[in-house]
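Listed next: structures, encoded as structure tokens.
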Structure 1
């Protein structure tokens, strides 16, 4: 990492300092770690000033010791999903590696700056090609493409599942009311109001829907925890998502109950008694 990179990308400093121009080969190697690693490696302690061994797989050099001079907020480098990889950053002037990626911050249109960046790089080193120069938003959009497709697919399956659930509830309630037409006829003959019969059918359907929702919410909570690493933009405890799902399913279930309830409450006692 070169000086100014963290400030450019908007990384938040938790403790210590960022890299400076003085972090070169004249001083002992330094490093910056993320707060995730700091909590794991030094729980309840101060990470600044401690020494850690640099992994040769990350630096391309033999094992050497570096001093932690800063702690930054965890940054998702590899995925927009939950990235649990601990991050250790080294000063570029002390440990040089190729290839490198440059970040340019602009107040104007980032896409319009691409040709200027290529020209500047070509002037500095004609043998160094500047490729894949594009705004950060395009990288993010590309990374989200798979999640967006999965979201659309999941939404389609959810709509189909909701429709099947509504049809299932309708079928169960319609069959039950058909079997109980004689009972409802007796109730109407004894003075029950059509609205009371309708409320009875809907209430029984609501009990079934409540049982199903309770089981479904519990199952969804367990599944969300298991799939936590695949979630983006929501958490396993996102109350809004659960509320929307519950309202949608409850509405569909009540609509499915209303149709047979309305039908059975509209018949006359004589019609109901003749069906037995």
Structure 2
């Protein structure tokens, strides 16, 4: 059954892409008025997704305000592939702290089919209204592929190659994706591969100034405290997956100190 589904995914991708070549070197900008950001966390097995969840909330609220979040952000946990058995359920506490008061989050580990169904509805609503979907692929592309497949079936007029943008920074994430799902995501979406953000958002031993600012922040402190309880910053400060979100919103490669100064120094309420 799994082999049949994989073949079906590949055939659908080929059919959906037959009339349109994938965009090459396309410059597309995120539009906060119309677009949706789908934040994907695998939480399997590394704990860096916990820091990334707090960083993503800090960045997005600082840029766009708290009222913007429920309509334009779709966080999902358990966006894993071949690494499914390594999911860390302790990450739920971080997701609660980061997203419960901003529209909530989807628990794909608890009910994968329900999460895929809800993501399909969210993405479809945005696409039908004329907006684009941006995927911060902090995990594997299995869920992304499943959602895109449903959208191609339900909304055949939507050019997913031009309207769904998937940003990935990690070789490991790609290698842990079911091969058919990765091939499908690359063929059926605007798949963007950026430099590994561990180069600038990962610091062994942590950063005392960053930790102090994050814990003390009047809006984001609770999310960061939960993230640090989950993954001690004295061991490592790592929100490398947020490099994908920085790319989506056009900020490119901000380092840890630059991130602190921009998003954790001043109150973010707008």
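Relative contact order in percent (Cα under 8 Å, 6 or more apart) was computed and gave 19; which structure, 1, 2, did it come from?
The value was obtained from structure 1.
Here distance in nm of label points 7 Å out along Cα→Cβ at positions 88 and 184 was calculated and came to 7.2; which of the structures 1, 2 was it taken from?
Derived from the structure labelled 1.
Output the label of whichever structure in 1, 2 has the greatest value of volume of the Cα convex hull per residue in Å³, for residues 200-255 alone.
Going through 1, 2 one by one, volume of the Cα convex hull per residue in Å³, for residues 200-255 alone peaks for structure 2.
Can you say which of 1, 2 returns 1, 5, 8, 10, 10, 9, 8, 7, 6, 5, 5, 5, 4, 4, 4, 3, 3, 2, 1, 0, 0 when P(r) over Cα pairs in 5 Å bins from 0, in percent is computed?
Clearly, the read-out refers to 1.
When helix-only ellipticity at 222 nm (-39500 (n - 2.57) for each DSSP H run of 4 or more, over all residues; to 500) is calculated, the result is -17500; to which of the structures 1, 2 does this value belong?
Computed on structure 1.
Tell me which of 1, 2 gives 11.8 when you compute mean count of other Cβ atoms within 10 Å over residues 40-47.
1
Given a value of 2.2 for distance in nm of label points 7 Å out along Cα→Cβ at positions 96 and 136, calculated from one of 1, 2, which structure does it belong to?
Corresponding structure: 2.
Read-outs throughout are calculated quantities, based only on the coordinates presented, and are distinct from any laboratory measurement. Quick caveat, the model's predicted, so the values are computed rather than measured. Cβ atoms are built from the backbone, for glycine too; each structure is taken alone.
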